Structure P
Amino acid sequence: MQSVIKVNLPQTKYDIAIAPNILDRLGDRIKDLKLGKKVLLVSNPEIFNYYGETALKSLENAGFDVCAHLIPPGEIHKNLDSIQKIYDTALDNHLERSSTLVALGGGVVGDMTGFAAATWLRGVNFVQVPTSLLAMVDASVGGKTGVNHPRGKNLIGAFYQPRLVLIDPNVLQTLPPREFRAGMAEVIKYGIIWDADLFTELEKADRLDDLSSISQELLENILISSCQAKADVVSQDEKEGGLRAILNYGHTIGHAIESLTNYELLVHGEAVAIGMVAAGEIAQNLGMWSASETQRQDRLIQKAGLPTEIPANLKASDIIATLKTDKKVKAGKVRFILPEKIGKVIITDRVESEAIAAAISKVRSEEVAAI
């Protein structure tokens, strides 16, 4: 499998390169971009333990002057304190405007590295090397970077495009099963918002909850179709002026759940899965799509081993209040992405609190989880 997807934006263009063992060629691919000699590799200790040596060796062999910075894993560390430490390493190693920050890791590493790159010296080069399924199909593409505020997810950030996205499917072999399932939530999302054929192909699979149960052909199609879908959307709307908002399907209530549980109970993809179930329920109640389509979506989410119920600890009133702080609020109204059919969604700010509360009540678990 060797594929290159082009992301064409008004001000910049870059490739998403997908191939087994392409991590070995990281240095050469960056060298082809004719960037400066200094590179700061940002990762977390676990990922660096697996792939740091390969990445550093590739960069050094290509003639780059390389240093590394490790950040603790987890959404809880996605904050301005962690960004400050990246700045410190950049300053200590005399990074210049021609220098490059390379994100080797999942979505948290990518978001923080991208934000640091966007803001250090008013912008240095940035390369994404995603190592989780979620980062490969979603977080690494499109230029959304940022960190969390104590009162909300991704409230601090910038649109800042990478110069290259390098995807090596082989690194998924070391991805924890829970993180693989979390990534499948974003894949399913693309099937609902953009690519009905991808959704149908996922439905035909016997299992989606484990990498070893997925054929090489299906994995290839998951990566290519998901990245192509995001590239298509972002190319039409880089900074979420309209169409790009559909990429937030499942994220509205999902982000509220993450924030209210302090990012400790669920990983991002699990929260998105629950958010999609809730959005599907709202759409069905509003007569936008059928009960059978709701069932198709929810069955696919369950097939991927993902949760489908809002934790019973969370009150509808608290979720609705948290939605008001979401960055997608416009003129004081919460914008929801709701499905009309598999492969098509709409953006609407006409979902009343009563409809949200009814959906939350329907999909909320009866078991109280420890938070």
Structure Q
Amino acid sequence: MTSAPGPLHVVVLAGGSGERFWPASRRVRPKQLLQVLGDQTLLGATLERARRFARGDRIWIVCGEEHARAIRRESGLPASRVLVEPRRRNTAMAAAWAAHRVRRVDEDAVLAVLPADHHVPDLRAFASDMKRAARAASQAEVLVTLGVKPTRPETGYGYIQAGAAAPGHAPLRRVRRFVEKPDAATARRYCKQGSYRWNAGIFVWKAAVLLEEIERHAPELHRALAPFRRPGGTRRQAVEAAYRRAPSLPVDVAVLERSDRVWTLPVRWAWSDLGAWLSLAEELGVGSKGPGPGGRAGNRVVGDSAHALLEDSRDNLVWAGDRMVVLLGVEDLVVVDTEDVIFVTKLDARSDVRGLVSKLRAGGRGELT
């Protein structure tokens, strides 16, 4: 007889600032707290998706100290379920701390780990697949990663190659390998093949199983977690001690790429990580023929369209602020107007926004980042 799945909790990872979304996104106003699509913040939309498949009192957030107050206010969660990291250590440490913390509440807990700043419009399909993944993770004691069908040869994403069918849990498949950010030719080949999927960074696993695999495959991280295993492991001193020793690694690199207990669930719904201005432009349909929301001739405006005038211009994305933005005779641009920065760049994947932010900090203009 198949055992019932353990209690399902959601862990929302909200520790980043979204530098590739600068200047709209800043250290004090991270991407997950922006209203990028519609009238919800990205964090608010993520929490709405989470409540479709998990109880409200089983939702947790991991974030940094600089955003903790704003995230508590936006989420409405009690302070006990907002885990505040004392320093950035990437997703392996965030997921491990959450696993330890939630296990103290539910020993058999299954965790659905969601980034705070993704866009998934089909809430019903998303919830259905998360429940399916949770059953597999609980019953087969495996680590499940969701795989999104590629819609373009994206070189900025990681890919998953699916292998054999997972026994008793169709349509899940075993993961054959992970590929991180392939070159353009390789990405085009992956798009033509049916076995490769984008790694969405959405994971489901039993808390206990993740910690077992950390012990097996990430010994340095396992040793750093020792304060959590002692009496008083939830106290702030224990968290500080663990984070001081922890390596800074993505959970994919630290655990999933090394484990033989990883399955993938191929999903059909639309997904975007909204990782850069190009991602938002594609989501909004910049370049589409005919009139669209907030623009014409393939143009799109985010914000108050009354503050944007686009004449003889095509295929531009405008992030409108409080001033009038006028484009005349240009195409394929991103124009972002904030209270202290006007940012203009070509609408392509080569715009190195992160590098620009680093240069501003190095040049003593950190107040702009």
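We did not get these values from a lab; they are worked out from the coordinates using the rules stated. Note that the structure is predicted; figures quoted are calculated from it, not measured. Cβ atoms are built from the backbone, for glycine too; each structure is taken alone.
Once distance in nm of label points 7 Å out along Cα→Cβ at positions 111 and 207 is evaluated on every structure in P, Q, the highest one turns out to be P. Of the structures labelled P, Q, which one yields 27.5 when mean count of other Cβ atoms within 10 Å over residues 183-190 is computed from its coordinates? Only structure P yields this read-out. The maximum of distance in nm of label points 7 Å out along Cα→Cβ at positions 7 and 119 over structures P, Q, that is, the highest value, falls on Q. Where does the value -13500 come from, among P, Q, when helix-only ellipticity at 222 nm (-39500 (n - 2.57) for each DSSP H run of 4 or more, over all residues; to 500) is the thing being computed? Answer for the origin of the read-out: P. Name the one structure among P, Q that Cα extents along the principal axes in Å of 59, 41, 41 was derived from. Only structure P yields this read-out.
Comparison across structures P, Q (criterion: distance in nm of label points 7 Å out along Cα→Cβ at positions 95 and 279) gives the highest value for P.
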